[in-house]
Structure I
Amino acid sequence: MPGTKSSTGITALRDFFFARDAADIRVASQSIASHFQLTLDTGIDWNDVEYDFNRLFVGPAAVPAPPYASAYQDRPTLMGEPALEVRHVYRCLNLSVPDQGATPDDFLPFELDAVIAFEALGTIGGGEGSDDVEALRFWLVSEHMGEWVPEFIRATRRQDDVSAPVSMATSALEMWLEHAVESFDPTRV
């Protein structure tokens, strides 16, 4: 699912958490800073940021802030029920994860990509989607991500010496989620 580029903040967040190296992290960090109007210091050693990113989210050792819903909802089972639930949402959007089974479906960038797809549906249709689509979007953002992403953010913040770009991206994710949850009209869902 990751791969398309747009100027939205959610795309920048998706790209940040899907980053593969220091260059990806730098580009996504700059986009996050711009979109969320956050300050990004100059003179950052992006190789150090990549090390921090991998230490927190990737591995090879056990990571303190895994970017997977199952790590927070189904302890300790990755590819558990949350992954299967979001897979259903992806299917409803005609999406699938790359190399299904290699990376759990409830990986944060995949979920952000589904949110982007919901936004595109609203744009294509000239506004809000059907009640079924809106209910799925509400579930994904408010109930699913609204439950586990704050735990992921807290897990990241509990770590010592988190690099400024990682802290910035985490703060932007928190801002986005709070705004997204508040934006739902309870009479539509």
Structure II
Amino acid sequence: MRASEKILGAAERLFAERGFEVSLREIAAAAGQRNNSAVQYHFGDKTGLVDALYEYRMAPLNARRQELIAELRGSGREADLPSLVEAFLGPLAEHVLANRGESWYLRFTSRYVLSGGYRLWPFSKEHYPGMTELLPLLFARVPGLTEERLRVMFLHMVAVLADIEQRFAEPGFDDARAEAAAADLRRTCLAVLTAP
């Protein structure tokens, strides 16, 4: 594993555990870097590190979302609301379930969203082309859908997936329970979108 990837992994974990007051020196040490300036060398500053962390995680998640959207369009299901919800949250849920507590990404994202630092809405950065492709399909499918309603759904989704990610550390929280929690999340996200 390259030094930059070790730094990203350490930053993700420390930000998730302790918040954004963690120093770059602490991140470098947690990543096994003897040079205290390793983070600055690779990422510049904390903002650059956070942006790089999103890019690192979002690139494969975005590719998966675009794949799901292409499947919907190819099968004529781009107006099927459960399928659109799956395209929205499926890549993140798959990430959590596949990494079984080894990733801290959703816990990091949850803390970042609540810190006020995250530019949550609209999804306009280069990290989110799949989301910017998906949103018009959701707005077309759900008349009267507001950005605030989508924001509520996104916040709920991130919090629940962060909880699932955390619960993998609990004895007895196995794949079946995690998958059941993710399935319930899909149903609640659908309910948020369709509630009067």
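Values quoted throughout were computed directly from the atomic coordinates according to the rules given, and no laboratory measurement underlies them. Predicted, not measured: the structure shown is a model, and the values here were computed from it. Cβ atoms are built from the backbone, for glycine too; each structure is taken alone.
To which of I, II does the computed value 17.7 (Kirkwood radius over Cα pairs in Å) belong? Before the final figure, lay out each step's value.
Details: I: 16.9; II: 17.7.
Of the options listed, only II reproduces it.
Quick one: helix-only ellipticity at 222 nm (-39500 (n - 2.57) for each DSSP H run of 4 or more, over all residues; to 500) came out at -24000 when computed from one of I, II, so which one is it?
Source structure: II.
Work out the source of 2.1 here, i.e. which of I, II gives that when distance in nm of label points 7 Å out along Cα→Cβ at positions 24 and 144 is computed. Walk me through the numbers on the way to the answer.
On the way: I: 2.1; II: 5.0.
Source structure: I.
Quick check for you: by mean count of other Cβ atoms within 10 Å over residues 16-23, which of I, II is greatest?
I
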